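J.: So, here come the structures, one by one.
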Structure 1
Amino acid sequence: MTETYPHQLILASGSPRRKELLARLGVEFTIDTADIDESQRPGELPETLVQRLARQKAHAVAVHWPDRVVLGADTVVVLDGVVLGKPVDAAEATAMLRDLRGRAHRVLSAVYACDVSGGLEGGALNETLVTMRAYTDDEIAAYVVSGDPMDKAGAYAIQHREFAPVARIEGCYSGVMGFPLAEVTKVLRTVGVVEMGDIVAACRPFAGRCCQESPEWNRVRLTTD
């Protein structure tokens, strides 16, 4: 087990959502983003893709921090077996949101941590089924103009209060945000980071409840169409 000390952890992600969620766990960390090719390989399954990217991000940053624990993460939205990444422009964001409207899709979020000096590593995958509400074209247009969809897989944020695109989920709210807290704490403990806060307390401000509170909240309606 590695020694716990301030900024022992390096987060290999520039995502504001991951930064906020990790901070809510009470973990001190430094951000160092990874620059890798995130393209899906021919024939690569979404589950394989997202886990590979989380691992590659961590390894790419660990080269610069051999005496620290590095945490990588990645998230993909999967509709009818097709991976929806971050939209390249407003037109693609609009098309994604129209394709998702009123339908169910999968959100896969992978996390991977490594401690090069200690020879420790661990990874985990979270899958959540998300059903979107029947939002209108005008709502899509207003949301796209806001710019919020542009840095998000599938072109939406579950936590966006004005657009509120999600009708219900079966799984983990923070996983849909791109950082499943139960899996995050699991992999961090694997590599020796043990001083963390409560998952429920960290997640509750976003969803009002947490899937770790009871099995019943793994299936929850968020909005009413």
Structure 2
Amino acid sequence: MNPKESAVSPGKKATVNHRTVVGKNRRSRTKARIIEAALQVFAEKGPDAPVIDDFIKITGIARGTFYNYFSNTAELLSATSTWLADDLADAIESSIQVIDDPVLRHGMGMRLWVEKAKADKAWCSFVASVWFQGGFALDGPLRDIRLGIKSGEFSCPSAECGWDMTMGTMRQAMIRLLKEPGLAKTDYTDRIVETILQGLGTSEEKREEIFSYPLAEIPRPTKTIA
């Protein structure tokens, strides 16, 4: 091998890798800027009314740039809902990561989620109406349900069945809280979490442990649609 080629190749590789990283970071920042701007637009006009020009105007980007990230407003709407849900899921994870027991962790995560739904009507309305696709809001609960099945404390057929039942019930509870706001002053949300835990097959003793465990505070403000 030519010594000059050997000396130059690593440098070229490093330059290419650096440019790739910089490009990815720039794309991530631009996408986040579009989503953050979308929160304002959706808050002002609702989830169904905005058109692409609304987002282009507030972000100051070109139409072609918008299409580099999103094909239409529906895709942006879904991405915004997932971003909001993932922000909460990440904050909840920070609160419950000290809990080793996956069943207790899952129960406390659900309790914190519905606390957010009770306290933030705008967030609750947006996320419940649009819901979300994938992301950490899926990964964290799915992980704990899988571990709960492995330990024998959950008895649902699969982690995916458990997740679908958990999140489907949580979404319906959020919709009911919006329609019947007086429920926020009752023990409705605890009973919803208890019903999900029963559906997952937890024992009465474990459910009692979950509801007697101190509810941790989320360590940072979470994002909202308002």
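J.: Quick check for you: by FRET efficiency 1/(1 + (r/R0)^6) of positions 64 and 200 (r between Cβ atoms, R0 = 35 Å, to 0.05), which of 1, 2 is greatest?
T.: Top value of FRET efficiency 1/(1 + (r/R0)^6) of positions 64 and 200 (r between Cβ atoms, R0 = 35 Å, to 0.05), among 1, 2, belongs to structure 1.
J.: Further question: As an exercise: Kirkwood radius over Cα pairs in Å, calculated from one structure in 1, 2, equals 17.8. Which structure is it?
T.: The structure behind it is 1.
J.: Still on this model: Here helix-only ellipticity at 222 nm (-39500 (n - 2.57) for each DSSP H run of 4 or more, over all residues; to 500) was calculated and came to -25000; which of the structures 1, 2 was it taken from?
T.: Comparing all candidates, it corresponds to 2.
J.: To continue, here is another question. Of the structures 1, 2, report the one carrying the highest value of Rg/Rh (Cα atoms, Kirkwood Rh), for residues 96-151 alone.
T.: 1
Every number here is computed from the coordinates shown, using simple stated rules; none is lab data. Just so we're clear, the structure is a prediction, and the values are computed from it rather than from any experiment. Cβ atoms are built from the backbone, for glycine too; each structure is taken alone.
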